[in-house]
Structure 1
Amino acid sequence: MTNQVPVHKITLVIATGNPGKFDEFAALLQGLPALLLPLDRVGPLKLPPESGESFQENARLKAAAVARASGYIAVADDSGLEVDALGGRPGVLSARYGGPGASDADRIAQLLREMQTTPKALRTARFRCVIAVAEPDGTVQLAEGVCEGRIAQAPRGTHGFGYDPIFEIPSLGKTFAEVEPEVKNRLSHRALALRKARGIIERGLRKGAAGSGGPEIGRGSG
């Protein structure tokens, strides 16, 4: 019995240099007739700076730049943590909170210091993710996902990355870092946004298949 070779109708570049984020994308896009490539597999491409004032702007900037430079469909996200007691911070600055060179642990420590007198009832927060699906011709479509939760008193758990150890899901009583990846991939902001982004890709494939030949999305790009 021979193994079937997967048929890839399109190539998708996951425009991130974060291995943990690439793994989440790959798990949630599993089953698509697509070859998923990390950024470092398509050449020495550099992501543009996240200079936008919103998650939507930053996701669009990154996806469009990578699609244009690589000639493939690119999927990029911008996401972050919005804490109500901090007026929505760190928001679009989530990855740069604490200044240049700060680690995940440094950013978590700073956020917890700022909230050390905030009572549990006021520790509400959400993860927000916007995903852009960009084609080499400049077409960009957006998908958004939000996951509500609260900030824990201290880091807990060993899974995930970023702010996962302090983001608690009230219905579970656990942080994202305490749950297995398959649970996070069902509930997270990125999971919700990726399901919508997957729908965008699938609709493009169906539309192309109903046309005169080949998938419309990314035609001629992979």
Structure 2
Amino acid sequence: MPVDISTLDIATPLPTSASNPLALELNGNLALAQCPSVISRLADGSIQLCAPTRGAASKSTHRTRCEWKESRYWALSSAADHWNRQQMTLTKVNSAQKVVVAQMHVRDDVNPAVKVFWDKGTLTYALRQSFNGADPRPLPLLGGVPLDALFQLSIHCTYAGLITIGASCNGQQASSPPHALDSNWDGQVFDFHGGIYNQIDFTPSTPAEDGSACIISQLSLSHA
């Protein structure tokens, strides 16, 4: 089944315009039509995302991304269970060999609740227990996830703010222990992200060939 991004937004590594260097964000279908250098649909219906390390970034960072994200935010209490399930293959990685592949983000803030990293062939995750708390130390989730390997990834959050991250690859699987968001998150609204977010700052001397790419072959988002 083709990966449906028609209701999602895409954050690209392309500038918004000739006069606006900030990263372009647009609807998924529009991105497929207008940004073929960084996002395309493959013959099997999967979605390929590309993010050169040197490109356009948001106001808060000098790091590029090519990520899908939900276009509507949701409150924890809006559903019993919130799921982000993604099957993907990382086909290229930047010179730092580290990318964010999934997030649970929060509106109007630069500090997400959850980040999942691909870091030199190991999946790790960082969970921010308190809203705008200190940067959490990434914890190991699953090793043995090389480039060009198909892997599955999930973020599950309950209405009570209990979060579990799961992953599988090449017959191996792992799950984090449940982590609880504290009361400082009360009143915030969230959205899921996925794809590639380079974890390396670019400079004018960053080689043009440096960057990351992935293929997303399955994607399921649910709030029920």
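Source structure of the calculated read-out (Cα extents along the principal axes in Å, 62, 43, 27) within 1, 2: 1. Supply the structure label, taken from 1, 2, corresponding to helix-only ellipticity at 222 nm (-39500 (n - 2.57) for each DSSP H run of 4 or more, over all residues; to 500) with the calculated value -1000. Corresponding structure: 2.
For Rg and Dmax of the Cα atoms in Å, for residues 67-106 alone, the calculated result is 13.8, 41, so let me know which of 1, 2 that is. It must be structure 2, since only it matches.
Can you spot which of 1, 2 the value 19 was calculated from, given it is relative contact order in percent (Cα under 8 Å, 6 or more apart)? Here the read-out was taken from 1. As an exercise: distance in nm of label points 7 Å out along Cα→Cβ at positions 27 and 59, calculated from one structure in 1, 2, equals 2.5. Which structure is it? Among 1, 2, the structure yielding 2.5 for distance in nm of label points 7 Å out along Cα→Cβ at positions 27 and 59 is 2. P(r) over Cα pairs in 10 Å bins from 0, in percent, for residues 99-138 alone was computed and gave 32, 54, 14, 0; which structure, 1, 2, did it come from? Among 1, 2, the structure yielding 32, 54, 14, 0 for P(r) over Cα pairs in 10 Å bins from 0, in percent, for residues 99-138 alone is 2.
Among candidates 1, 2, the computation of Cα Rg over 2.2 N^0.38 Å, for residues 131-178 alone that gave 1.63 used structure 1.
Values in this text are rule-based calculations from the coordinates and carry no lab data. Values in this document were obtained by computation on a predicted structure and should not be read as measured data. Cβ atoms are built from the backbone, for glycine too; each structure is taken alone.
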